[in-house]
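Peer 1: Below you'll find the structures, each written out as structure tokens.
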Structure P
Amino acid sequence: MSSSHGAPRNLNYGDALSSERVASWFFRLNGCLTIDNFILHPDFINPLGGQRTDADILGVRFPHRSEDQTRPMPDHPKLRCDRLLLFIAEVKLDECRLNGPWTNRRRGNMQRVLSAVGVYSLPMVNIVAEALYSSYRFRDSHSEVRLYAVGDRAETMATERPGVATLTWSEMFAFIHERFSVYRHVKAQHEQWDETGRELFRLTGDVPDRDRFVEVARARLEDGHGHRLVS
């Protein structure tokens with residue numbers, strides 16, 4: 001395949017990159033322990049059954065995380081935290097936004113996910129949940145809880161809900177490119193990685209220019225419904 005940008009001919013630009021898997025890899029490369037598609041089940045007494053909602057990514061990052069003792073890897077500024085960090089991330093293909101179940105106090109989903117994770121004692125759960133409903137962030141002397149909205153555009157979220165931490169595909173792909181380029185020898189042996197991780201690593205080598213990599217990778221993003229970004 002030829003390109004006016006001079007990209008290698010052997011790249012397969014048609015293969016999809018799952019938006020949720022790419023987001024999961026971004027958090028993983030920043031030292032986060034994550035659960036994808038965390039399902040919040042109903043209480044046992046709920047006669048309707050079914051799930052209440054789900055979080056695309058539920059994760060935790062510890063304050064003393066360090067990788068590569070010879071040349072420590074700097075993590076993304078939006079993930080750095082000097083205390084235990086617990087977060088919920090909602091992943092969208094286009095506009096950054098949060099699903100209703102995480103913003104509606106009456107549904108009580110925030111209390112349920114906090115109880116399920118178990119970082120806070122029961123008396124603290126309502127305090128933390130209220131802070132997340134009102135300002136989308138909680139912080140005390142030992143911990144911090146954040147809501148992340150992942151997507152292609154963050155302007156609306158930044159204006160309407162400034163407490164939410166936003167991450168765009170462009171900045172995430174730029175970080176992934178830098179991590180896999182600067183520390184390529186450290187990450188070279190990765191047979192156990194899933195297909196998305198291996199493809200991102202391969203693509204970084206095939207497209208050494210960061211801006212071009214961001215362009216190519218962004219064009220290959222696809223959500224769970226088979227939709228792609230429209231430039």
Structure Q
Amino acid sequence: MADLNASVELGAEVSAHQRSARTRRLTWLSFVEAMALAMVAVATAWSGYQASRWNTAGAHDYALYEHFTALSQEKSVLAGQDRLYDIVTFSGWLEARSSGRAAIESFYERRFRHEYATAFAAWLRLDPLHDRSVPASPIFMPQYKDRNALQAQRLASVSTRYLDAAVTAGTRANDYVRATVFLATVLFLTALSQRFDFTGPRMVVMAIAAVFLIMCIFWLLTSPRR
């Protein structure tokens with residue numbers, strides 16, 4: 001009878017110890033879950049904030065890209081008009097020169113644009129009417145410059161930089177959105193783990209959630225911030 005009582009008391013002690021251990025595990029799991037939820041909340045808010053900031057920056061850069069592209073195209077049109085004017089006035093001069101009409105020849109020279117006149121003077125010094133190695137027209141001379149064409153190139157370069165910045169900002173905004181999706185997965189797994197009464201499956205689900213959470217936190221800490 002005494003042995004039976006001792007066995008019952010031992011079983012009760014073991015059962016109480018097991019319940020105590022299970023309670024401690026559940027307490028720690030609840031603490032881990034609470035910490036995970038808190039970290040997910042903060043990380044999600046930060047990720048959404050950064051995504052919004054990068055989207056705003058991308059929209060601003062894209063607007064500037066369109067602005068400078070329009071300016072570049074305007075200068076390109078003006079440069080084309082300048083070139084056409086130079087060709088027409090030179091053709092008139094060449095015709096007057098070949099027909100010996102000095103007054104008309106002088107008239108066209110006075111109508112040359114300043115930038116074109118510089119190239120024309122350099123071209124004329126090479127004796128182009130007798131030397132066939134000379135470029136056929138002053139527009140092929142290295143001295144020939146067009147301010148509108150140079151400005152068009154500069155504005156096109158600026159617009160390209162803004163386009164690259166807009167694409168980069170959009171990519172980074174998408175990366176932060178992707179991180180938000182992974183954080184939502186962590187939130188789902190944490191909520192799912194709380195549905196299990198057994199510590200084994202609960203710990204497995206939380207371990208998977210912890211891996212995702214660590215990856216997200218690391219990425220958020222090392223990603224460019226706006």
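Peer 1: Consider the structures P, Q: one of them gives 2.2 for distance in nm of label points 7 Å out along Cα→Cβ at positions 36 and 132 as calculated from the coordinates. Say which.
Peer 2: So the calculation was done on P.
Peer 1: Could you figure out which one of P, Q the value -31000 for helix-only ellipticity at 222 nm (-39500 (n - 2.57) for each DSSP H run of 4 or more, over all residues; to 500) was computed from?
Peer 2: Checking each candidate, the match is Q.
Peer 1: Can you tell which of P, Q yields 144, 30, 18 when Cα extents along the principal axes in Å is derived from it?
Peer 2: The read-out comes from structure Q.
Peer 1: I would also like to ask the following. Suppose mean count of other Cβ atoms within 10 Å over residues 92-99 works out to 14.5; of P, Q, which structure was it derived from?
Peer 2: Considering all the candidates, the number was obtained from Q.
Peer 1: Here FRET efficiency 1/(1 + (r/R0)^6) of positions 116 and 180 (r between Cβ atoms, R0 = 35 Å, to 0.05) was calculated and came to 0.55; which of the structures P, Q was it taken from?
Peer 2: The value was obtained from structure P.
Peer 1: Given structures P, Q, which gives the highest value for FRET efficiency 1/(1 + (r/R0)^6) of positions 140 and 172 (r between Cβ atoms, R0 = 25 Å, to 0.05)?
Peer 2: P
Peer 1: For which of the structures P, Q does the calculation of mean count of other Cβ atoms within 10 Å over residues 156-163 return 13.6?
Peer 2: Of the structures listed, the value fits P.
Peer 1: Any idea which of P, Q comes out highest on relative contact order in percent (Cα under 8 Å, 6 or more apart)?
Peer 2: If we compare relative contact order in percent (Cα under 8 Å, 6 or more apart) over P, Q, the biggest value is for Q.
None of the figures in this text is laboratory data; all of them are computed from the coordinates on show. Computed from a predicted structure; not experimentally measured. Cβ atoms are built from the backbone, for glycine too; each structure is taken alone.
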